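Listed next: structures, encoded as structure tokens.
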Structure P
Amino acid sequence: MDKIRGFEIAKGFEDKGINIPERKTKLSAAYDIEAAEDVVIPSFKKGMKATLVPTGLKAYMQENEVLYLYSKSSGFAKKGIMLSNSVGIIDGDYYENEDNDGHIMFSLINLKEEDIYIKKGDAIGQAMFGTYLKADNDEATQLRKGGFGSTSK
């Protein structure tokens, strides 16, 4: 079978009991994503960096596709957490990059007054595959060399 799009376990997480994401219902648009390990997300203070929560996953897709990362609809209401960048973007050439194998992480902030404890296996967000369009005169040919945050390097 040819691989079209999907999830795999990232290097270093093969024996960590990582679950491949699943849609929960027939008409669900997104896949629920779980934390790969226990993480504490401190209460947000001005100037503080977001907490990167590992998933132990990487994603492969077609050339004109992208994986969007979203907060769970219940994430803020129940836990006070949200994505620091509103929507995460996983580009196709992030997969198996030389820095981190394309390991997907969620960049979360906690807006509650107390620290939030995420346990391995807790649903931390959603991921949805989509397509994108290119602008006229787009001549980008360079491929990604690094991992998280490397697009502008």
Structure Q
Amino acid sequence: MSVLHDDDREQLRELFAERLTEPVTVRLYTQRASPLAVPSHQCQACRETGKLLAELSDLSDKIKIVTHDLVTEAEEAKRQGIERIPALVFEGKGRGKVRYFGIPAGYECAVLIEALLDASRGTTGLSPATKEQLAKLPKPVHLEVLVTPT
């Protein structure tokens, strides 16, 4: 069963064709499925997140998904600042990276789509005034935005 509805899939295909300018790689940090069920070590949303990303990548040849296992690739995950899963790392035209933790379900799917578009363009929709203020920061800032499904 598909995660995306047919109408949404067609709208996204058109959006990606119009607005994805450069290739985007999304690194999905997840947990490989195991034949043994260990409840305290299961990632409840990893499978669904992977399925959503696979469906999105099928809509544009500019979206590439690379899957990493948090356990077997622990050192790489640590270098990327990944401590929890599912985690997405967006890499595109710009010099920065965006990390997203959790499943981008519901309204958060729009955040996922915008992150793909921003990574492809190498820019964001931030206003010039906001960019100017951010440029004045004396050192790098770690920012986390937490959401909860309602």
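Values quoted throughout were computed directly from the atomic coordinates according to the rules given, and no laboratory measurement underlies them. As the structure is a prediction and not an experimental result, all values here were calculated from the model. Cβ atoms are built from the backbone, for glycine too; each structure is taken alone.
If mean count of other Cβ atoms within 10 Å over residues 46-53 is computed to be 19.0, which of P, Q is the source? The structure behind it is Q.
If Cα Rg over 2.2 N^0.38 Å, for residues 54-101 alone comes out at 1.23 when worked out from the coordinates, which of P, Q was used? For Cα Rg over 2.2 N^0.38 Å, for residues 54-101 alone, the value 1.23 is produced by structure Q. With distance in nm of label points 7 Å out along Cα→Cβ at positions 6 and 22 derived from the coordinates and found to be 3.7, which of P, Q does the value describe? Source structure for this number: Q.
When helix-only ellipticity at 222 nm (-39500 (n - 2.57) for each DSSP H run of 4 or more, over all residues; to 500) is computed for each of P, Q, which one produces 0? Spell out each step's value before the answer.
Details: P: 0; Q: -11000.
Derived from P, not from the others.
Have a look at P, Q and say which one yields 32 for relative contact order in percent (Cα under 8 Å, 6 or more apart), as calculated. Among P, Q, the structure yielding 32 for relative contact order in percent (Cα under 8 Å, 6 or more apart) is P.
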